[in-house]
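Enquirer: Following are the structures in question.
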Structure 1
Amino acid sequence: MPYRVLFGSLLLLLSITAAAGSPAPAISYTRDIQPIFTEKCVACHACYDSACQLNLGSGEGVARGASKLSVYDGERRQAADPTRLFYDASGQRAWQRKGFYSVLDAQGSQAALMARMLELGHSTPLQPNAKLPEDIVLGLNRDNSCPMPGQFDEYAATHPREGMPLAVTGLTDQQYQTLQRWLAAGAPIDQQALAPSAAEALQVVQWENLLNAPGARESLVGRWLFEHWFLAHIYFKDGEPGHFFQWVRSRTPTGQPIDLINTRRPNDDPGTRVYYRLWPVQGVIVHKTHITYGLSAAKMARIKSLFYSGKWQVSALPGYGPERRANPFSTFEAIPAQARYQFMLDNAEYFVRTFIRGPVCRGQIATDVIRDNFWALFQAPEHDLYITDPNYRGQAAPLLAMPGQNDDVGSVLSLWLDYRDKRNEYEALRRDNYAELPAPSWSTLWAGNDNALLSIFRHFDSASVTKGLIGEVPQTMWLFDFPLLERTYYQLAVNFDVFGNVSHQAQTRLYFDLIRNGAEQNFLRLMPADSREGYLDDWYQAGGKFKMWLDYESIDNDKPTALKLDERDPKRDFAQQLLARYGDLNARPDPINRCDGAYCSRPNIDPTLQNAEQALSRLVSRPAAGLKVIDQLPEATLLRIETASGHREVYSLLRNRAHSNVAFLLGEEMRYQPGLDTLTVYPGVLSSYPNFIFNIPAGQVPAFVDAMENAQDVPAFERIVERWGIRRSHPQFWDYFHDLDRYIQETEPLEAGVLDMNRYQNL
């Protein structure tokens with residue numbers, strides 16, 4: 001026995017000695033590095049608004065590196081070379097030919113650029129939960145110098161407190177050491193491409209077969225469906241969690257590796273035979289680009305029923321080019337308009353998301369010209385003349401072409417006038433033809449599913465879309481018919497080129513101004529005839545009146561409505577009747593903002609949360625003139641409210657900025673009406689871009705509301721921030737920030753993705 005003990009002890013000693021002398025286990029990019037980037041870096045380094053185009057959501061993005069060229073440049077005279085990750089190049093060398101430089105490669109005796117940026121950040125920690133020094137510039141207007149490796153010393157001397165992660169609680173010591181070890185070892189990347197499961201692969205083949213089916217009809221429908229799905233993050237019923245797919249055009253058919261056709265736009269000439277293919281979405285899912293769309297057997301049956309149940313034929317397939325891009329109504333005229341519109345209605349939230357929430361991560365092109373909150377409704381197909389009247393459709397279709405296909409800077413004005421006049425001719429045609437129909441009634445509105453009622457909230461250069469009617473009755477409402485919905489989608493999603501020049505961007509923005517006006521005019525037909533001019537005068541105050549005279553077709557202020565509305569406030573009465581009539585479709589009851597009794601909270605929730613919501617309701621529907629704290633608030637604040645039991649609820653506190661009008665390209669700040677700004681409070685995360693977080697124990701919500709009501713100046717608001725605010729420097733900043741991601745995962749798992757903090761403010 002003693003010998004066994006002695007022998008065992010000797011073996012133990014030898015194993016300890018061997019372990020002590022053995023090298024540290026190799027670092028895996030997939031296991032060790034990407035999770036750090038996902039936790040601490042992706043919130044700023046994803047999509048086109050990544051600082052220096054450095055995208056840290058995947059091994060491909062990390063290896064691609066950085067660039068001094070900005071994607072968002074509203075003044076360039078020449079279109080930029082596209083730099084879409086996974087699309088426009090593959091591999092480090094190919095990206096370097098496009099102007100990118102490595103952040104991973106050591107430079108002689110100098111460590112890699114990323115290593116030095118991380119060292120600069122790690123050596124200058126922030127004062128815990130203190131307001132950042134004013135010399136640290138944040139936000140989208142930050143001038144990113146994007147130093148190359150040889151320029152780092154100059155950058156560090158000029159910006160000694162602007163290492164990485166920038167102006168936020170940084171890496172833990174362990175994370176820092178792991179990254180530095182990985183970089184010192186040459187930054188190997190072992191990331192494998194995401195692959196579909198066996199069940200997903202089967203569905204991929206089924207859907208690819210549908211879009212690539214032989215025959216002229218099938219080819220035209222496949223093209224139309226692709227152009228309407230190319231932005232979607234596709235998921236399958238019973239698919240793997242976190243697996244999403246994207247439609248692309250390939251030179252190769254199903255069963256062969258995808259040979260990508262990477263044109264600037266999804267409807268550019270492919271120059272070869274096209275196969276529509278599904279490939280997995282690679283990299284970390286970020287909320288701002290995550291526009292989901294589900295495919296299932298029921299969805300396939302619906303598509304076959306819509307598009308293939310009739311006997312329509314295609315005489316000749318349309319080609320590609322500027323004229324075809326400009327007018328999808330003529331390009332796809334062979335496909336029954338009823339089928340096209342019904343398909344878009346079935347999935348209305350998805351389509352409005354594509355152009356309102358946007359595919360480009362910074363949406364001034366769209367959001368400059370919309371109100372801060374409004375509701376969207378849809379015209380029933382049986383009441384849409386474009387659907388029901390072939391003669392009207394033949395007259396309207398040529399007038400529905402959209403600008404933006406010609407990038408000639410010198411032709412901006414002439415192109416704009418030409419397309420404006422076509423649009424106004426269409427509006428006159430629409431007005432006069434609809435005047436001959438029975439007066440609009442409740443049956444005019446489509447009420448087919450819970451996509452029928454949508455709420456849009458806009459935050460300067462971003463916006464969100466949510467099912468249901470949220471918030472107080474808004475200043476404006478939009479009514480989409482098929483020509484308006486399809487034009488909006490093509491103008492802002494299909495045909496929009498984020499890499500385009502100033503001419504393309506100006507034409508896109510100017511035409512969307514006309515689209516908004518068309519949606520407003522459609523809605524006004526539901527209002528009493530003698531009230532319409534008054535609403536327009538309210539929506540187009542000051543210079544807006546000149547814009548109405550200059551660019552907009554006059555409205556029908558004669559034809560009556562069949563709706564019975566209170567003449568004192570017909571829009572509010574319409575909203576109340578709408579909520580009562582379509583309550584079963586309103587996916588988002590909202591007692592906090594539209595309290596109609598003593599209880600201003602949701603039923604059947606934790607009583608402490610009910611009390612919290614009751615208190616929060618005091619902040620809503622009050623103009624800033626009577627609630628001064630609104631002046632201090634950013635546009636999208638998140639409230640994290642935690643009960644004594646540890647349960648938490650997240651609420652969006654949204655500032656709705658009032659404008660005299662939203663009809664001009666520039667000078668938005670000159671048209672603010674700050675005294676009329678209001679707040680909306682609603683459960684959930686209603687922005688991909690949080691501006692600030694407050695963490696409030698449920699029992700302290702009444703005190704928080706009291707402080708907000710009594711805050712008359714900046715010092716009073718700063719005391720609120722000190723007590724409940726989660727500043728960028730908070731030791732637990734990332735725990736609170738990513739808890740928003742976890743909340744979305746728990747409440748809407750398909751919609752979950754890393755939020756963006758480029759707009760997180762230094763309050």
Structure 2
Amino acid sequence: MKTEAYSINDLLAKTHTTFFIPPFQRSYAWGKQEIERFFSDITKIIDSELDFTQVNKQEHFFGTLVVKEELSYAPRQSILKNLFSGFKKFTGSDSLTKNIKDEKYEVISKTIIVDGQQRLTTALIFLIALRDTEKEIKKKNYITDTYLINPFSSFEYKIKLKQVTKDWEAYKALIMDENPYPGIITSAYNFLKKLIQELKRNNPSITTEHFLTAIKRFNVAVIFLDEAPNKGEDPQVIFETLNSLGKPLSLSDLIRNFVLLKLQSEKQNYIYEKIWYPKIEDIIKENTSEFFRDYLQYKISAHLKVISDNNTKELYQLFKSFFYKHFLNIDNFITEILKYVKLYKWIITESFNDNISDNIQNDKIIKELLRNIFIDIKSQAFKPFVLGLLEYHQYGENDIKLTDEQLISMLETIRTYLIRRRILGLNNSENKHIISKCKLIQEIIKNNTPVIDILTKMPYDVRFPNDLELKEALTNMNFYEELKKYSKFILGKIEENNSNARINFREKHFNVVHIMPLELSRVWKNDLGDDYEIIHKEYLHNIGNLIFTDIAFEKDYKSFQDLKQKLQKSKLFSKNDIITKDKWDLESILDHQKNMIKWLLNTFPLPENFRKSNNWITQIDRNVWFSPQDDDASERAEGNKPTELRILNVSIEVKTWQDVYLNFLKFIIDNQPSNLSIIIENQQELLGRNDAIIKWPDLKEKIENNKELINRYKTLDIKTYDKIDNLNDDTLFFHTNMSANMCMLRISNIMNKFYLDSDSVKIKLKK
């Protein structure tokens with residue numbers, strides 16, 4: 001890796017270079033504010049140039065570009081001739097081209113922009129706008145030939161900068177002076193063109209040459225990454241480091257770049273444009289980051305936090321560790337991911353044309369169940385688990401495959417489990433406990449174990465509610481108010497089950513209607529009797545006062561007879577329990593309530609032996625010791641507290657996961673001081689970041705920029721910097737702001753590095 005200083009002019013005027021922004025990078029994103037700041041810097045240089053009293057002319061540092069060059073060769077003569085042909089076009093002189101000799105070969109570079117594409121793109125859009133405000137043909141051609149076109153390029157139209165896929169057509173149209181494409185590239189061009197025209201109009205002495213002079217004084221530091229990976233820094237590491245300071249990259253961004261950045265540009269382009277974008281990102285769109293999280297959760301059978309700016313890097317480190325452990329190369333990984341994207345699309349998409357089953361009827365049933373679980377009920381916990389079920393249904397493994405009937409039965413059980421819990425207002429702890437069961441999927445299918453056998457052996461807070469619990473809840477709850485987002489779904493499914501006809505409850509003409517209306521007329525009060533106020537208050541939203549119907553009621557009906565008359569037109573089974581009543585009073589409500597509860601329990605049923613039983617485990621797992629290398633280490637650690645760390649039979653009292661981590665490191669380093677150097681040199685690999693262990697001067701600089709970091713770094717004695725008496729430049733600080741999952745991952749990585757087996761390190765949990 002080397003760094004060189006360039007002006008934007010020198011960089012862009014290198015005619016032998018074509019710049020390529022990898023197609024998977026972010027699209028151009030500079031808005032009005034950034035453009036104005038850029039143009040202000042241009043203006044300052046021009047003002048300096050026009051000020052004849054100013055000796056030291058204004059310059060501007062435009063930031064850093066990180067590039068990787070891919071090399072080919074061409075005759076030196078042709079390169080030099082082209083280099084100076086632009087001078088002739090601009091000045092009318094050919095004096096510089098007369099004595100060029102033949103024939104040596106020169107390098108032609110294809111320069112990949114690893115970081116800095118926003119700045120480079122802006123400079124080029126500015127030059128396009130400058131060209132298009134110039135009237136003289138010579139000068140227009142000079143700008144095009146010097147900055148915008150590379151005559152030696154084999155790339156389309158010889159354009160000097162290949163934009164990201166989403167911006168390419170708009171950028172190309174500007175270069176070629178074609179009809180503009182709408183979008184941010186064109187908007188930036190129009191704005192810059194307006195600013196140039198206004199400045200020229202306000203100061204007629206300003207010429208195109210002044211703007212070009214400004215470009216010559218726009219300086220950048222260009223970091224060249226070595227082409228051979230063993231010679232320099234990994235482009236991926238550089239990319240991650242640079243982007244750690246700006247707007248956080250998404251998990252999807254990081255994984256995509258991890259996969260593609262190490263490839264040569266031709267393969268990058270092919271994989272992104274032919275595979276990654278159309279078959280992954282365009283399929284699951286804004287859910288791509290969530291997909292990778294759920295994929296990881298399924299594969300490691302461990303609950304991972306919901307993605308946020310604060311934990312993206314942690315999830316990314318988990319992904320990289322998983323990748324290096326399970327995949328020989330990127331091609332193998334992409335092949336597997338494509339398989340799971342197809343399945344995940346079925347989970348998150350409301351409707352699609354793919355066939356899950358060759359049997360048309362089964363296909364409809366499976367699709368509806370998936371939609372119920374993930375769209376109607378909106379379960380997040382079951383995404384990884386069902387991903388696994390779909391994998392065994394579609395592909396199988398080791399001659400184990402899930403039949404349509406088995407899959408349908410499992411999905412029905414999951415739907416019943418979820419809706420029963422939602423009726424009771426339960427959704428706590430599902431993610432942690434359900435995801436941990438992913439490791440049982442193969443065993444479940446191999447042994448034809450009903451999923452209900454798993455779900456009825458869960459802890460109490462994630463229990464499978466029995467009929468008795470539901471009856472009690474439904475009898476007393478304000479069903480309509482408390483379950484508003486599920487009421488149409490539940491009552492629609494009851495109708496469907498009773499009538500044996502498919503009912504699309506999502507259609508607008510289906511409604512949940514109160515039989516006793518929101519506002520009582522005199523007739524209603526008479527029907528309800530003397531206690532009408534109490535009955536109305538207690539039972540208005542009760543399931544006994546609700547009906548699922550295909551009849552629209554625009555306003556409250558004056559009497560029960562009016563309601564009955566209108567319900568006669570309904571084609572649904574649900575009306576029968578209403579229209580057979582002579583009047584609607586407390587007795588009628590309670591009778592309808594009893595029927596509705598019975599129908600609900602039959603629609604979302606439990607096998608007979610589970611209907612009245614306590615469907616949860618009553619025994620507490622007393623096996624509180626585990627190793628960070630256990631398959632379920634993350635699951636055990638998450639949500640629990642440690643009490644003791646045992647390393648090679650040495651016991652250390654601990655209270656937090658920070659304590660565990662720092663005491664473990666201290667033991668490893670004290671046992672062999674040279675271990676510290678090994679850990680520091682490999683901290684990206686072992687600890688997930690390059691600044692996991694830093695010296696005091698570096699931490700001090702970090703803290704000055706971000707005060708929140710004060711408590712995120714501690715010494716091995718578990719002290720923050722302000723608690724240390726003898727603080728010096730060699731004092732080491734360790735990053736401790738991590739989850740229990742990350743703590744387990746870091747310790748496990750170090751154990752592997754130093755050949756410690758699972759029996760060497762044990763952690764005791766608080767009972």
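Values quoted throughout were computed directly from the atomic coordinates according to the rules given, and no laboratory measurement underlies them. Note that the structure is predicted; figures quoted are calculated from it, not measured. Cβ atoms are built from the backbone, for glycine too; each structure is taken alone.
Enquirer: Please state which of the structures 1, 2 yields 23.9 when mean count of other Cβ atoms within 10 Å over residues 486-493 is computed from it.
Expert: Traced to structure 1.
Enquirer: For helix-only ellipticity at 222 nm (-39500 (n - 2.57) for each DSSP H run of 4 or more, over all residues; to 500), the calculated result is -14500, so let me know which of 1, 2 that is. All intermediate terms of the calculation are to be shown ahead of the outcome.
Expert: Values: 1: -11000; 2: -14500.
Source structure: 2.
Enquirer: Something else: Out of 1, 2, which has the highest value for distance in nm of label points 7 Å out along Cα→Cβ at positions 446 and 462?
Expert: Working: 1: 2.8; 2: 2.2.
When distance in nm of label points 7 Å out along Cα→Cβ at positions 446 and 462 is computed for each of 1, 2, structure 1 gives the biggest number.
Enquirer: State the single structure among 1, 2 that was used to calculate Cα extents along the principal axes in Å, for residues 158-429 alone, giving 71, 49, 38. Provide the component values of the computation, followed by the final result.
Expert: Working: 1: 71, 49, 38; 2: 80, 44, 37.
Among 1, 2, the structure yielding 71, 49, 38 for Cα extents along the principal axes in Å, for residues 158-429 alone is 1.
Enquirer: Computing volume of the Cα convex hull per residue in Å³ for each of 1, 2, which one ends up highest?
Expert: Largest calculated value belongs to 2.
Enquirer: Match the computed value 10 of relative contact order in percent (Cα under 8 Å, 6 or more apart) to one of the structures 1, 2, and report its label.
Expert: On the way: 1: 14; 2: 10.
Among 1, 2, the structure yielding 10 for relative contact order in percent (Cα under 8 Å, 6 or more apart) is 2.
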